[in-house]
Every structure is written in C-alpha cells, then in structure tokens.
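Given below, in the form of structure tokens, are the structures.
Rule-based calculations on the coordinates, nothing more; no lab input. What you see is a predicted model, and the numbers here were worked out from it, not measured in a lab. Cβ atoms are built from the backbone, for glycine too; each structure is taken alone.
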Structure 1
C-alpha cells in the first residue's frame with residue numbers, strides 16, 4: 001500500500017518539476033527501506049529559518065552545479081522559479097556572474113562556493129553570513145548546499161546519471177559555468 005502511494009507521489013513530483021525520478025523508482029523497487037529514508041530528505045530540502053530566499057537558492061544551485069551536468073541543476077532551477085526567485089538571479093549564479101547578483105544572492109553564492117571548493121575564505125564568508133543573518137542562516141545555507149549535491153550524487157551512485165541536459169530558465173537556455181575562470 002505504501003509503495004502505491006510512493007509511486008503516485010513520484011509521478012506527481014516528476015510531472016511538477018519535469019524531473020526524471022527513475023533512480024528513485026529503482027530504489028523503491030529494490031530497497032523500499034532505503035527509499036523511504038531517502039524520501040525524508042524532502043523535508044530537509046525545504047528547511048529555512050533565517051537565510052533569505054535568494055541566498056538559500058544560490059546555495060542549492062551551487063551544490064547542484066558542483067555535482068551535476070544538467071538534470072539536477074534544472075530541478076534546482078525549477079524549484080527556485082517556483083519559490084519566486086528572480087530569473088536574473090538564477091542566471092547570475094549559474095554563470096558565476098557576481099556583478100549581476102544581488103547582495104543576498106552573492107553572499108549565498110560565496111558561502112556555497114567556498115564550502116564546495118573548501119576555499120581558504122570559507123571561515124571568513126561563514127562569519128559574514130553569521131554577522132548578517134545569524135547562526136541559523138549558517139545552518140540553512142550549509143544544508144542547502146549539501147541538499148543540492150546529494151540528489152545528483154545518489155543518482156550517479158545508482159548508475160542513472162547517463163545524460164546531460166541543457167539548463168533553461170523559463171525556456172531560455174543558459175550556459176552554466178562550473179568553475180571560476
């Protein structure tokens with residue numbers, strides 16, 4: 001019975017975000033126990049107490065870009081758009097164009113980028129986040145960058161990351177820049 005409802009939820013999720021959930025269906029079929037534990041990440045992916053929305057989604061996008069070549073990044077873009085994030089801010093993050101980012105987006109981006117790359121500036125940017133938005137925002141952004149990474153990594157680990165896709169914002173293609181030039 002639970003499997004039936006899980007399948008319906010996966011179909012709805014897939015349709016809503018135009019996202020291939022075949023790796024999750026595989027997990028449900030082979031190890032329902034693992035699937036239902038993995039599904040709890042949905043609640044974690046929605047966590048936010050203190051960080052501004054633009055900073056939070058910048059962190060999720062940076063995490064997804066670090067581990068993926070399209071489909072999971074597109075999923076993060078779709079979620080950001082659904083949350084009302086300005087498409088120009090999403091594009092700025094995907095292109096690593098700090099000059100085009102708002103202050104909130106830039107700080108979320110800098111934090112996530114420093115964490116993903118274990119940059120020497122990691123402590124400094126964490127302190128800026130803490131000063132600007134509080135300790136809860138550090139937690140928000142930390143979880144956001146990691147949740148952005150976990151889905152593509154699970155998908156890859158299960159052998160379902162075989163295709164890349166062009167990322168689009170509202171039907172306009174965007175050239176994603178993975179690393180600083």
Structure 2
C-alpha cells in the first residue's frame with residue numbers, strides 16, 4: 001500500500017496499521033487499538049447523456065480536472081442516493097435541465113483512478129439549458145459534430161461512443 005492518507009481510526013482514534021488480512025488481497029488499514037478495518041474503495045460518479053432537439057447536450061467544465069473541456073453532466077453519488085438520482089440531480093445542478101435516467105450506458109473504471117463513472121442515457125423532461133454550478137457553457141452538438149478533440153476525460157469519449165452505438169441499435 002502507498003503511504004496511507006488516513007492515520008487514525010474514526011471509531012476510537014487509535015493509530016492505523018497496514019496489514020494483509022487475506023492472502024491475495026492488498027494491505028488494509030486496521031486500527032491497532034480496536035481492530036476496525038477501514039476499507040478504501042472507489043467513489044462513484046454518475047452522469048447523464050441526453051438530447052434536446054436532436055443534439056447531444058454537453059457541458060464545458062469550469063473546474064479542474066478538465067477545465068474548459070467538454071463532458072456530459074455528472075458528479076459524485078451521495079451516500080444513500082441511487083446512481084440514477086445522482087445523474088438526474090447533477091444534470092439539473094449543472095445545466096438547469098430536468099432529466100429522467102432511462103438506462104445505463106456503461107460503467108467506466110481505470111487503473112490507479114479513484115472514481116468509477118456510471119453513464120446513463122436520459123431524456124429531458126423540463127427546464128432550459130444554461131451554465132450553472134461548475135459549468136462554463138452548455139451546448140447541444142449534432143451527433144456527427146461532437147467535439148472529440150476537446151473532451152475532458154476518457155470516460156466521456158467511451159460513453160459517448162457507446163451512447164451513439166446504443167441509439168443506432170435502437171433505431172434499427
């Protein structure tokens with residue numbers, strides 16, 4: 001394990017130790033005082049790909065990572081929230097558009113990266129697109145004119161390509 005980001009137990013404030021609990025698994029943070037095991041897992045991000053007037057709506061990020069680049073709206077799933085609800089909430093917060101998640105496009109994970117990204121297809125059900133929280137711009141792109149060279153993340157490209165394939169298959 002790399003140098004742990006956490007040094008003290010959230011239950012008793014005892015000092016964490018790094019231990020292998022089961023052969024073949026990575027070292028875990030274990031409290032030397034009470035034995036609590038602190039599992040470090042990925043954070044889930046949920047986003048929505050949707051269209052208005054036949055154009056895929058993307059946001060231009062106003063924060064790092066990916067400042068100034070394009071992606072679909074999304075953000076971290078809160079404790080107790082479904083991934084679909086998070087995608088809908090984040091879309092409203094970033095674009096002013098209310099959407100309804102209609103199906104999962106894909107789940108994207110990358111070695112060495114903390115977030116796992118769940119991309120959902122969605123349909124717009126209200127509101128007007130406008131830049132809001134963490135967003136410089138909100139713009140609709142025709143399917144054949146997506147800004148491939150200006151996308152914020154590998155997951156953005158992979159999810160958009162999967163969305164396009166998914167829609168093509170649904171139309172056939």
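Quick check: 60, 32, 28 is what I get for Cα extents along the principal axes in Å, calculated from one of 1, 2. Which structure matches? It traces back to 2.
With distance in nm of label points 7 Å out along Cα→Cβ at positions 28 and 52 derived from the coordinates and found to be 4.7, which of 1, 2 does the value describe? Walk me through the intermediate numbers first.
Values: 1: 3.8; 2: 4.7.
Only structure 2 yields this read-out.
If relative contact order in percent (Cα under 8 Å, 6 or more apart) comes out at 30 when worked out from the coordinates, which of 1, 2 was used? Answer by label: 1. When helix-only ellipticity at 222 nm (-39500 (n - 2.57) for each DSSP H run of 4 or more, over all residues; to 500) is computed across structures 1, 2, the figure -6000 traces back to 2.
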